[in-house]
1. Out of 1, 2, 3, choose the structure whose coordinates give Rg/Rh (Cα atoms, Kirkwood Rh) equal to 0.96 when calculated.
2. A value of 23 was computed for relative contact order in percent (Cα under 8 Å, 6 or more apart); which of 1, 2, 3 is the source structure?
3. Assuming 0.95 is FRET efficiency 1/(1 + (r/R0)^6) of positions 80 and 224 (r between Cβ atoms, R0 = 41 Å, to 0.05) as calculated from a single structure, say which of 1, 2, 3 it is.
4. Comparing 1, 2, 3, where is mean count of other Cβ atoms within 10 Å over residues 128-135 highest?
5. Quick check on the output: -8500 is helix-only ellipticity at 222 nm (-39500 (n - 2.57) for each DSSP H run of 4 or more, over all residues; to 500), derived from one of 1, 2, 3. Which one produced it?
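A short reminder: the numbers here are calculations on the coordinates, not readings from a lab. All of these numbers come straight from a predicted model, not from anything done at the bench. Cβ atoms are built from the backbone, for glycine too; each structure is taken alone.
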Structure 1
Amino acid sequence: MSAVAEPPAASPARAPAPRERGLRLGPVLLTLPAALTLLLFLIAPLAAFAVYSFLTGSLYEVSGPLTLENYREIAQSELNRKLARNSLIVGLLAAVSSVVIALPIAYWLRYTTSRTKTLVLFLIVASFLASYLVRIYAWRTILGAEGVINSGLGALGIVDEPLTFLVFNRFAVTLALVHIYLPYVILVIYAGLGPLQPAYLEAAQDLGAGWVQRWRRVVLPAVAAPVGSALLFVFVLSAADYVTPQFLGGTASVMIGVQVQVAFQGTGDYAGGAAISFALLAGFLVCYGLVALGLRLARLDRLRFAS
């Protein structure tokens with residue numbers, strides 16, 4: 001009888017060499033500082049505020065038990081609804097105005113051959129060096145009763161009394177916010193136009209497309225995603241702003257961000273302020289979802305031109 005050959009015994013699993021183990025731990029070690037920073041300065045404060053929003057706050061203290069009373073008060077408060085409407089209107093006006101102004105500027109910067117392009121880019125970047133409060137005070141100086149406009153009109157004899165409707169209203173707040181965030185929007189759209197080579201525009205022109213068709217069918221689809229990002233960026237920061245309305249807005253143009261600031265610093269209601277903040281954050285997430293969904297349904301969520 002012939003013997004049946006036994007299969008060779010499986011060799012024990014080889015332990016990874018130190019070099020392979022180092023390659024696996026390398027990405028973890030590289031991302032660990034960033035992860036810890038996000039956890040410490042972003043996730044932890046958000047988690048603390050989330051807990052605060054379900055507690056009862058008074059005189060800079062919070063206490064239990066967990067409750068939904070803060071959110072119930074937000075939903076039932078007519079004042080909060082009015083401030084939310086003001087924030088929505090100002091945020092939309094600032095976002096749309098910024099994009100409408102930035103689009104032609106970014107287009108010119110991308111495709112011009114003028115020597116002044118470098119100077120214009122330098123001035124846009126240099127505007128970031130100006131303080132946020134300095135720019136707000138500048139508009140108050142320009143639009144105020146003793147400001148540049150009223151002084152100039154008075155010197156020319158056009159008006160006898162200062163024009164009071166230029167400041168302390170929604171227009172002044174929106175104008176200042178557009179001035180503050182316009183450089184960001186220009187640079188975002190300018191970067192978005194980068195992959196759209198001039199050859200595409202030349203080809204569209206050779207095929208008989210006028211400038212309106214080139215913008216509608218070539219330029220705008222290419223920058224739809226950057227424009228959506230810029231819109232959300234300006235809308236979120238403008239709608240949540242609480243400094244500009246206090247310096248340039250009147251009583252009818254107070255925004256929801258001021259209510260959050262009053263809750264934290266004025267009345268010491270940390271729980272109520274946290275609840276308003278999370279309600280505002282939920283609204284912003286809904287807006288982000290709607291914009292992202294709209295771009296995706298229109299198949300404009302990514303650039304479809306070869307660079």
Structure 2
Amino acid sequence: MARELNSTYKAALTNTASTVPSSEAIEAAIKTGFTRLDNEIVHESVEKVLKANSKLVAAELLAPALSGSCALLSFYDSRSKLLRVACTGDSRAVLGRRGDSGRWVATPLSVDQTGSNPEEEARMRKQHPNEPNVIRNGRVLGGLEPSRAFGDATYKWTREVSERLKQSFFGRTPSAQLKTPPYVTAEPVVTTTQIHPEKGDFLVMATDGLWEMLTNEEVVGLVGQWIEKQSSEPQSSSWSKMFSSAQKGLPVEQGVKSKGMKEDGQKTPIRQQQWGVKGGEDQRFVVEDKNVATHLVRNALGGKDKDMVCALLTLPAPYSRRYR
């Protein structure tokens with residue numbers, strides 16, 4: 001992907017006579033990089049397989065096409081202080097910023113692109129009219145949860161291509177609902193946000209696994225808590241101690257909690273209900289890691305409940321996917 005984005009970004013620079021490219025050109029370059037790479041994975045691979053007529057070549061080239069992956073990219077322009085986030089699928093980027101109250105505020109910079117998202121469902125039904133099962137039970141054709149992804153070629157190939165590959169090489173039986181592919185796209189949704197470094201802005205990027213365990217506010221609050229504890233400046237440390245002594249729980253403004261899909265298009269953590277997580281933030285979370293990513297993972301897996309953390313880390317694949 002880096003190669004594709006680099007070439008399209010260079011093209012954008014060339015087309016603007018070596019001047020700084022416009023926001024539209026940058027966004028177009030990002031989208032082109034994503035879609036070109038997916039076309040190479042999904043469609044150019046088929047051309048190479050049919051030309052080679054080799055099962056070995058098919059096994060090597062069709063594996064990425066039959067697999068699927070979401071993608072999340074951030075691009076920060078230090079000159080304009082603009083942060084662009086490109087999202088394909090249900091990974092998520094959340095901005096943390098210190099508010100006027102001294103607490104952190106969580107702002108999602110991407111939307112989970114799944115069949116349960118009302119906007120994505122509306123887009124899909126508009127593109128595929130008279131197909132009531134294009135989204136069924138919150139999934140594309142009743143099977144795939146993300147409505148945007150790399151690969152997942154069985155939702156992009158025609159029925160004829162799928163059947164030919166299955167008969168001659170490797171593949172899967174296409175869905176009985178497959179009528180007007182492609183149903184899934186790798187084109188990202190790109191957002192642009194003004195960054196304020198003086199407010200301590202930070203960005204958390206993670207796959208859906210983290211957001212199935214923690215809310216946006218919990219993640220930002222945990223990072224804020226980690227920042228305050230790790231601070232080594234005397235003035236900041238004393239301020240942090242004063243602040244933490246006056247507050248209980250995480251130092252974050254709380255958003256509106258709801259079940260299922262929230263109004264902002266984000267899924268709510270389903271694992272907390274699955275595991276029967278109980279207790280307030282003071283009983284659940286711990287700060288004991290020097291690495292902030294490890295800090296987030298530890299608290300996502302159970303935090304102070306070391307028995308839970310050990311149990312979830314011990315579960316072997318593929319069973320672990322049911323729990324984490």
Structure 3
Amino acid sequence: MFKTPTFWYTPWDKLNPAFHLLSPLGRVYGAVTKWRLAHTKATKVSVPVICVGNLVAGGSGKTPTALALVTLLKDAGITKNPCFLTRGYGGRMIGPLFVSKHTYVDVGDEALLLSRVAPTVVSQERVPGAQLAAASGHDLIIMDDGFQNPSLYKDKGLIVVDGRTLFGNNYLIPIGPLREEIADGMKRADAVIKIGGETSLHVDKPVINAKLEASSDLKAGDRVFGFCGLGQPEKFRQTLMDLGFDVIGFQHFPDHHPYLAYELKTLHEKAFEHKAHLVTTEKDLCRLPSPENIHIVKVKLTFEEPQKLVDLMKVSV
């Protein structure tokens with residue numbers, strides 16, 4: 001599974017000069033993506049599709065944004081019967097299928113989180129998944145990720161940006177985190193969701209600021225040993241500190257890491273050794289052999305200007 005390189009988020013002027021020399025590799029990657037987007041005919045399905053995507057590889061907050069968006073649009077009367085569509089990254093099933101009594105091994109961890117809020121279709125090929133959702137009577141599809149996937153027509157597109165890390169070192173994969181040039185991505189977006197951070201985002205699209213609110217059954221001052229398998233694990237470590245926990249240890253694994261029994265046993269032993277609570281994310285909890293004696297931190301995203309976003313996302317249903 002993927003582990004985000006630290007140099008992706010090293011400031012441009014502090015990068016080893018060798019990385020600057022390798023930047024043409026990223027331009028090749030970007031050119032291939034641009035060509036694929038320009039030369040693939042998108043299939044339009046019978047219901048509107050809103051894509052919640054990003055311009056960087058790794059976590060930026062797409063899933064919390066999708067979860068908050070579906071609730072917002074339902075409350076606003078934009079949709080009565082929405083459906084999530086996701087590739088099911090990390091799962092073994094190709095789909096298309098509705099998430100039911102599946103595990104993360106079947107459909108991945110993100111699909112499980114989404115399915116707790118609204119019906120969720122997993123499909124490695126987005127078009128058949130969208131067609132299944134439409135044929136099943138859903139009046140709106142919210143696609144989690146897939147902004148660079150040109151196969152399915154998107155009625156609206158949102159780019160999610162982490163306000164603290166923005167676009168990293170501003171280089172394309174593999175030298176940086178960008179999946180495509182920022183200007184190219186912005187042309188296809190209807191709005192940008194900026195999560196947290198103090199830096200203003202200067203783009204020619206509407207920017208909706210948002211924040212993640214974390215909560216736990218533990219209290220400030222509790223000793224904790226944290227662990228996670230996320231694209232940017234330091235975000236979770238910072239969340240633990242922001243909650244006021246005494247973080248006596250922290251271990252990170254690759255993104256979407258499938259935890260083995262011996263790894264969980266070792267984590268319990270480390271927490272016990274330090275007389276600390278073992279704590280992780282909701283997403284990681286989906287991939288644990290057992291949730292026993294594990295505390296979780298839940299996150300909820302809220303939009304600063306919800307009505308502005310509703311107006312931007314209005315589509316015919």
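1. Only structure 3 yields this read-out.
2. Details: 1: 28; 2: 17; 3: 23.
Only one of 1, 2, 3 returns 23 for relative contact order in percent (Cα under 8 Å, 6 or more apart), namely 3.
3. On the way: 1: 0.75; 2: 0.95; 3: 0.50.
The value was obtained from structure 2.
4. Details: 1: 10.8; 2: 15.5; 3: 21.8.
For this comparison of mean count of other Cβ atoms within 10 Å over residues 128-135, the top structure is 3.
5. 3
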